[in-house]
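Engineer: The structures come next, written out as structure tokens.
Only the coordinates and a few stated rules stand behind these numbers; no lab work does. Because the structure is a prediction, the values reported are computed rather than measured. Cβ atoms are built from the backbone, for glycine too; each structure is taken alone.
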Structure I
Amino acid sequence: MTLWIIIGIVVLIVLWLIVTYNGLVHLKNQTDEAWSDIDVQLKRRYDLIPNLVETVKGITKQEQTVFLQVTQARSAAMGAQSIEDKAKAENALSSTLKSLFAVAEAYPDLKSSQNFLQLQGEITDTEDKIEAARRFYNANVRDINIKIEVFPTSLIAGMLGYVKRAFFETAASEKEPVKVQF
């Protein structure tokens, strides 16, 4: 009888280890997939930016500083490696794109350009997709971080080398309330 109890306990422990391991692998792969979704949308934005800058450049010759800032921010974002660096660079790029669109508001010819309007629409759509992908990624990061931190799963996760993932967060300046003046 004691032998059956010991065998039952060992079987339960092995089953728990298998379920825990598979759960960690599932969450890791889901989080990696979510990051890949962000990467796809960022690549799309990187591809749209040069076209947008060229379209705006053709009409607004004197706004060279904005073009330089957008180009530098795009290069920095494309070169960022870690998630934290990528988040910072992407937030800076979003900020410079807002500056570019603000400059465009001062030029009626540009605002009526079909090419500009199409590119602006595509960038807006891409920004929305990046936001959705970011939320999906952060939800997956939350799930895997919880799984890694809770006991007793934390014991297995630690032995297997699982570490907490970083969230893809927005810049502090983007969290500030928008000031509206009439």
Structure II
Amino acid sequence: MDARIGNTRITLVSGDITEQDTDAIINAANPSLMGGGGVDGAIHRKGGPDILKECKLIRQTSWKEGLPTGEAVATAAGRLKAKKVIHTVGPVWSGGDKGEPELLARAYRSCLALALKMGLKTVSFPSISTGVYGYPVERASIIAVRIVLDFLKENTGIEEVRFVLHSPRDLQTYKKALETAYLQKN
């Protein structure tokens, strides 16, 4: 499914985030930025040592205690097809009453703001926080889509935002969230 906000196309695809050829892919990182499981580990493994090298530098110079939830930083993409990797830390799901929705929204906004600041035109997002961090996909998809639509209504310069979903179920969940949000926005 595709949708348009101004000159920006929003695309939903089923696939592997590490195979995307957009200007940037978003890494659902852990605070250490040192790789790990899920999307984070896959990006580090496939991208190679250049990503880890830059992550270590970021930790030494800017975020000594780790990247806070909702913040975003960029590194080279190493051997990936993308030009850059934007790393963000999503919230760990704790039932929804510990600020998780706001933190997840902040993570998406931070990534988009950084991409825009860097002049990146195309960005691919995974479903942040819905893997090991346990955020329910149904709830996360509504927040992700709403934040992207709101950001694109207020900002120009990004030509495509792609959601790369790991499973057919997640793809259908995001499709439903996009259809609902898009109809409400237009």
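Engineer: Among the shown structures I, II, from which was the value 8, 28, 25, 16, 10, 7, 3, 2, 1 of P(r) over Cα pairs in 10 Å bins from 0, in percent calculated?
Structural biologist: Details: I: 8, 28, 25, 16, 10, 7, 3, 2, 1; II: 10, 41, 38, 10, 0.
Here the read-out was taken from I.
Engineer: Next question. Looking just at distance in nm of label points 7 Å out along Cα→Cβ at positions 12 and 36, which of the labels I, II belongs to the structure with the highest value? It would help to have the intermediate numbers written out before the result.
Structural biologist: On the way: I: 3.8; II: 2.7.
Across I, II, distance in nm of label points 7 Å out along Cα→Cβ at positions 12 and 36 peaks for I.
Engineer: If we compute distance in nm of label points 7 Å out along Cα→Cβ at positions 28 and 52 for structures I, II, which one ends up with the highest value? Please report the intermediate quantities before stating the final value.
Structural biologist: Working: I: 3.6; II: 2.3.
That would be structure I.
Engineer: A further question follows. Here mean count of other Cβ atoms within 10 Å over residues 20-27 was calculated and came to 24.9; which of the structures I, II was it taken from? Working shown, then result.
Structural biologist: Values: I: 15.1; II: 24.9.
It traces back to II.
Engineer: Which of I, II yields 1.69 for Cα Rg over 2.2 N^0.38 Å, for residues 84-155 alone, as computed? Write out the running numbers ahead of the final one.
Structural biologist: Details: I: 1.69; II: 1.08.
Clearly, the read-out refers to I.
Engineer: Okay, next question. For which of I, II does helix-only ellipticity at 222 nm (-39500 (n - 2.57) for each DSSP H run of 4 or more, over all residues; to 500), calculated from the coordinates, equal -28000?
Structural biologist: Working: I: -28000; II: -13500.
Derived from the structure labelled I.
Engineer: Quick check for you: by FRET efficiency 1/(1 + (r/R0)^6) of positions 44 and 108 (r between Cβ atoms, R0 = 25 Å, to 0.05), which of I, II is greatest?
Structural biologist: Details: I: 0.30; II: 0.70.
Going through I, II one by one, FRET efficiency 1/(1 + (r/R0)^6) of positions 44 and 108 (r between Cβ atoms, R0 = 25 Å, to 0.05) is largest in II.
Engineer: Output the label of whichever structure in I, II has the greatest value of distance in nm of label points 7 Å out along Cα→Cβ at positions 4 and 68. If you can, show how the numbers build up before the last one.
Structural biologist: Working: I: 8.3; II: 3.9.
Looking at the calculated values, the largest one is I.
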